[in-house]
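These are the structures, in structure tokens.
A short reminder: the numbers here are calculations on the coordinates, not readings from a lab. Source: prediction; values computed, not measured. Cβ atoms are built from the backbone, for glycine too; each structure is taken alone.
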Structure P
Amino acid sequence: MVKLYTEELGRTEAAAFGARKTKSRFGSRLEPFTTGIFLLYHKDEHSPFSIQDVEVTGQNGAIREDLNRFLIGNAVVEPVVRFVERAHRDRELYEILSSTLGLLNIIGITKGLYLLSMYDLNFLSIMGYKPDWDNCVKCSNPMQNGETFSDAAAGFPLCFRCHTSSSIAVSPGAMRFVKWALQTPLHYAEKVRMEGETLNQIRQIIEHLFLCTFQRVPDSWHQMKNILNYSRYASEG
């Protein structure tokens, strides 16, 4: 069974009969992170799809050949698998997913972390959970000039009055990136430079938003966090 996110059907699954055979007619066309045009067939609307043919538009092989890039790729696709309803169709989500995989295939690992952060923020926005920069998420009062906070229980942004001992203070640089990421094309990830602490804050903000929205974060994030040192990669970026 192959998990797909398609422009016409949204999130779906399809059987690829014989795909594991040595002389499979699909060859490498069903590898993870591949984008393409899929010919699907089913007898009726109650029957599962089967894949009849695939025309590859993006092999994205570099993602599969490098462990760090593979970890980021998993973190890109898992929110769609975990948090998007079956048959939910959204052209903007389809385009951002395919664009992110295409870019991840060609840019460096450090830029890939910036790209993932831009993707995560846009994913939340597309799903209807874009943060309101002007008002505190907890008390709904206007945010005043000064410190901004984020935490796993309430989300982001939090005002000074509503923050707790478990909240993190958000630096101006992290705040600027979060706003910028939601109004900037993904390929601008290649131009980003930041300190490691700023990237750590951005990843924490995104984690808090996912916890408040979906009550969990993608499983792939834990493995990625254990292997990738955000501070080191950001400093080298």
Structure Q
Amino acid sequence: MTLIRSIIFTLAQFLYTTAYALLSPFIYPFNQHTRHRLLSGFAVGILWLLKVICGTRMEIRGAENIPAHPCVVLSKHQSAWETISLQTVLPPHVWVAKRELLWIPFFGWLLALSSPIALNRSKGKESMRQVLEQGKQKLDAGFSVVMFPEGTRIPFGQRGKYKIGGAMLAEQSGAMVLPVAHNAGKFWGKNSFIKHPGTIVMVIGKPIVTTGLKADEINRLTEAWIEGEMTKLG
């Protein structure tokens, strides 16, 4: 039954994404804040399909910790689920993403509408400068910046190396860091076709005030909180 439901969800997700992407020329003329609201509606629809078809629900803990002003969001990365769900949870934000994602038909069109910080990861130092420069611009424009410090999807129960880019942006901009942990990989695994029923729990921590802290310390505090929560969720 889980396999059949996963097949139905994949087909529904493809049709829904295609239909939404075909509307992208009509969404593009709006300003970035309006585009964010419209794209959040897309994410709500995907999560509804996931719940109705696969029985996979979402529980948010700590939503009251989300600050009213822009911050640097550093999240655990286990599957595609968090890239969808965070759109429904966070205020206006942009993503730091691989440039190659913009080339994916339909999905890439919608990602491009969100005006992400699109990186060419083969250019290490240049990519870091891009994160710092464009990240500050986005923060100043009223958008939080969402990053996955482990850099790639890590299977549930495993731990990747926390890269320092997000912490450096927080240090240089003075923005607070909002840490996010979740157990999505238990239900929607890395590169997994199967979507298991159950409740994915996302925990949003209290913002980390970065004033007076160096990037290494910000990174250490972020990693300690996220991995501590992962132990509880496990």
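In this comparison of P, Q, the computed figure 27 for relative contact order in percent (Cα under 8 Å, 6 or more apart) is attributed to Q. Once distance in nm of label points 7 Å out along Cα→Cβ at positions 2 and 26 is evaluated on every structure in P, Q, the highest one turns out to be Q.
Tell me which structure, out of P, Q, gives 13.2 once mean count of other Cβ atoms within 10 Å over residues 58-65 is calculated. Derived from Q, not from the others. Using the calculated result 0.10 for FRET efficiency 1/(1 + (r/R0)^6) of positions 98 and 138 (r between Cβ atoms, R0 = 25 Å, to 0.05), pick out the matching structure from P, Q. Of the options listed, only P reproduces it. Determine which structure produced the value 27, 22, 16 for semi-axes √(5λ) of the Cα gyration tensor in Å, calculated from the coordinates; the candidates are P, Q. Derived from the structure labelled Q.
The maximum of mean count of other Cβ atoms within 10 Å over residues 170-177 over structures P, Q, that is, the highest value, falls on Q. Sorting P, Q by distance in nm of label points 7 Å out along Cα→Cβ at positions 34 and 130 from high to low puts P first, with the largest value. Of structures P, Q, which gives 18.2 when mean count of other Cβ atoms within 10 Å over residues 50-57 is computed from the coordinates? Answer by label: Q.
Which one of P, Q has distance in nm of label points 7 Å out along Cα→Cβ at positions 18 and 202, as calculated from the coordinates, equal to 4.6?
P
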